[in-house]
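Any read-out appearing in this document is the output of simple, stated calculations on the displayed coordinates, not a laboratory observation. The model shown is predicted, which means the values in this text are computed figures rather than measured ones. Cβ atoms are built from the backbone, for glycine too; each structure is taken alone.
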Structure 1
Amino acid sequence: MRIPPFKIERFFARWEFAVEFMLSGSDCESLAVAELLELEPGARDRLERLRLGYTETPGAPALRAEIAGLYETIRPDEVLVMSGAEEAIYLFMQATLAAGDRVVVHTPCYQSLTELPRAIGCEVVPWRGDSARGFALDPADLERRLEPGTRVVVLNTPHNPTGHMMSREAQAAVVVLARSRGVTLFSDEVYRELEHDPAARLPAACDLEPSAVSLGVMSKAYGLPGLRIGWIATHDRALLRRVAELKDYTTICAAAPSELMAEIALRQRASIVRRNLGIIRDNLARLDDFFARRRDRFEWSAPDAGPVGFPRLLGEDVEAFCERLAREASVLLLPGTVFDDAENRFRIGFGRRNLPQALARLDEFLG
């Protein structure tokens, strides 16, 4: 299977650790190991006594129990732990798709959601959010794309890179469409729990439809990408079995220290999410003010959830702008071209505490 270079990761490989300010990150402020362990009595002792042997392929039972607690109907044995969201996406696609299948993908999107099906030999059909309506999706557009041979619909809400969160009514319509056509719904929910208004949180897809698959990860809402822990949750036991069998050819099992720290973090997630939402809300207010002052250079649609937005740059090519900003001001924005966006947009991240300093540097750069 031949897969083209991953545009986002190649861009970050060049710039992420070479600039002073990462203003395009898709995660939240990370915790130090000591900070995480201080959240729970006895956690440090558990980590120090942990034996560094192999772990169970599906994931440590205690971790799967904590993950299952994120959902309404999922049992621990309906969770499969992965090495980040990327392994979960890779193995789901391998387990589910074959050459000639059709896959409808919510776009713009994380590149592996489109390139992996293409590499398998699938026809990939984009389902685009409407930038004129805050990147909203229209279920009627999806219905028109569900031609015979469609095997999977990929949905991402809250959405990366736009920060859009679909309505409860739209989500319900998507679930009904997938069920009626016998299509598997793969729901990327890595920003769930980072809704700017928690009352607007959507149900997990796996709680709405037995065949749906929900994707989660420690990297985004919880700000712990260094743990490299992700998962899928579904009632489809046959699919879980196929994915687990494929995992024997990739990572086999997750790292024991990562599983333990992820378990602790999920048990203490209320305080972690509360901290991260506080950072996001403060930074979003700063961004709203910045973009209001800079209407001559940017178009800004405030996101509904998560730590990312997708503004439009005016008057200059976005790739050239991002390169010049990184080189001259040591501030990194992510050009929308890595998402195959054609509207001259870029991703801005606002989940980290140093956003005020990064924004001041950007403001100075603009003159």
Structure 2
Amino acid sequence: MEEALKIGIICHPTAGGSGVVAAELTLALAERGHELHVFSYERPFRLLEPRKGIEIHEVAVTRYPLFKYPPYTLALATKLARICAAQPLDILHVHYAIPHAVSAYLCRQMLGPAAPKIVTTLHGTDITLIGFDESFYDITRFSILESDTVTAVSESLSLETRERLDVDREIEVIMNFVDTDEFSPDKSDPSIRARYARCGEALIGHMSNFRTTKRLCDVVRVFHRIADRLPARLLLIGDGPDRERARVLAEELGVAERVVFVGAEEEVASLLAQLDLFLLPSEKESFGLAALEAMASGVPVIANRIGGLPELVEDSVSGYLTPLKDTAAMADRAIALLSDRDLHQRFSQASLERARVTFSRDAGVERYEACYRATLAK
């Protein structure tokens, strides 16, 4: 049996894809006997309960009048160095190059030869950020080049990183994974479904952080077209800046009474299992973890043909891929799927099988374990 590792996980604590993957990876690695140390500015939402083998290190950021914005990168680097000096770690696995890989690099400079190896996982926002602000270009490229190993959650993101940052190094693709015990059709429950949809109504869903890039208003527009043809309800799971815009649009289109905002629910698995269809009209999506969780729940997905989504959703097999901003095409696909019970059942089964076979939790965690050991051998 291989020796257990001491691993530091640096992540954002929020409910976004990177935070979910980091938390689930932490839980799975601890179950396999590794020692985990999680660094974040607050306890990650999926690690709220104490777990054997997992220690949480919250990074306190001092607010000092000299600084308009608290220097989190420096506070994190200092925390990493202190913990690693007191109880040496083998690996620092950072989720996002900015700012986490920069903090890990500073930690290594402080500790010298005793510093742990650095594995940086790119989730997408760290790269697309450069498209909004070129001032991050040099530091993002530097942190990637200085990492011992770099991974990306899709082939699309790996290619985009190399091209956009002019990076000539290996970027290993380790796709996101899903716990198919947690996300499963077995959690379908007529009593839960009845809270949101009447008998005979299709229940359509979307889950995200409601940022502009998720195009929440397009979800409402697609639903409006569907509701013109079929009895249906829309379940919006999450919260964020575009919530109010979507609410106003639903009122303008006359579907507000059939749109339910459930907020940022912790028990999302039970909600996803009640759905008949999941919509993801994002304009940027490096992987699409919410779509994978829906698929694991036996729910077909209709998404845009962008980013890493074609690597997840098999067009016309486990769901449909449509052109960006083409809400009419997305609605037409949805209506056709919801109107044909046999077709819907085939797509549902294909979604479930793809999640369980290609994106299983065990396979994903084993790939990260192999990545850590290969990094230590460099």
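For the read-out distance in nm of label points 7 Å out along Cα→Cβ at positions 18 and 306, a value of 1.9 was computed from one structure; give its label from 1, 2. Attributed to the structure labelled 2. Structures compared: 1, 2; top value of FRET efficiency 1/(1 + (r/R0)^6) of positions 2 and 354 (r between Cβ atoms, R0 = 41 Å, to 0.05), i.e. the largest, recorded for 2.
Quick one: relative contact order in percent (Cα under 8 Å, 6 or more apart) came out at 25 when computed from one of 1, 2, so which one is it? Structure 1 accounts for this read-out. Taking 21.9 as the value of mean count of other Cβ atoms within 10 Å over residues 106-113 derived from one of the structures shown (1, 2), identify that structure. Label of the originating structure: 1.
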